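S.K.: What follows are several structures.
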Structure 1
Amino acid sequence: MHKRWYFYLVSTFIVVLDQATKFLASSNLPYNQPVKVLSVFNLTLAHNTGAAFSFLSRAGGWQSLFFIALASVMSVVLFIWVWRTKEDESLQAIALALILGGALGNLIDRVFHGYVIDFIQVHYQHNYFPIFNIADCAISIGTGLFVFILLFLNKQEAAI
């Protein structure tokens, strides 16, 4: 029997970790004021009403409903996709589960706050990467893993 529920546990773990860290960041960090952790890493609380890299963040408000709808549809698609993975596609299912968990984590923020809570800031000297969160990390890792599978692995090698 294909143990798909393992993959849904990965998604659930991502959602719980994401929401817990966002709660801690919102409760303990001053808004938009970097707290230095390392010379290349700050904790900086920010609210993102847009998509990745604050895309459409100043679009006037319509983007919130758009992103809620898009994330909802994509979450359903990902949930079904994970369910339909075959036993020899475990690595693909893990990648999809990471993306699903990240999408749900950010969707929760949009539904309950109207924005996504971000707090991780990486920089080198005066070059700052956009602020992000655990959900964004899961989406990025899952997407990278999925692309790697598509480009470099055949079905037999993708099985765990």
Structure 2
Amino acid sequence: MGITAVSGDMFIGEYTHSLDAKGRVALPVKFRQKLGEGAILTRGLDRSLFIYNKTDWDTLAQKLMALPLSQSKARAFSRLMLAGAVEVEFDGQGRILVPEYLRQYAGLKKQAVFAGVYNRIEIWDEASWKTYKSQTEASSDDIAEKLGELGI
């Protein structure tokens, strides 16, 4: 079920797809078209996974490499993103294989939610996504106020 489509070069919308017994899952067609031949899959934040096209991944990796090696939080974040990354390709049915260690990290079971977040796609376990979304929606006024303080 898609809520919206991809516009320009950005990923937007929310889709749910099933994982098979081998850990393969089909990406939404509109997302696949924007990713081209393959993509980079890595650990994300909030127990989700992130998918980047190769160009945006290279940009992010360069920024991570520029972080100060002397700061432990910078090293930890770089490790989280870079050490867990894997290049993925689409099979004939538009599926990618999500490695076991990434499925465990994100708690992926049977249903995966793909959320387009501008320059990346997030993959969530369906139950985790519903919980996260419910909590975020419940505090939307507070979030809007904080963003207003930041000039948004």
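Computed from the coordinates by the stated procedures, all read-outs in this text should not be read as laboratory data. Just so you know, these numbers come straight off a predicted model, no measurement behind them. Cβ atoms are built from the backbone, for glycine too; each structure is taken alone.
S.K.: Just checking, which of 1, 2 has the largest value of distance in nm of label points 7 Å out along Cα→Cβ at positions 101 and 133?
M.R.: Largest calculated value belongs to 2.
S.K.: From 1, 2, which structure was helix-only ellipticity at 222 nm (-39500 (n - 2.57) for each DSSP H run of 4 or more, over all residues; to 500) = -12000 calculated on?
M.R.: Clearly, the read-out refers to 2.
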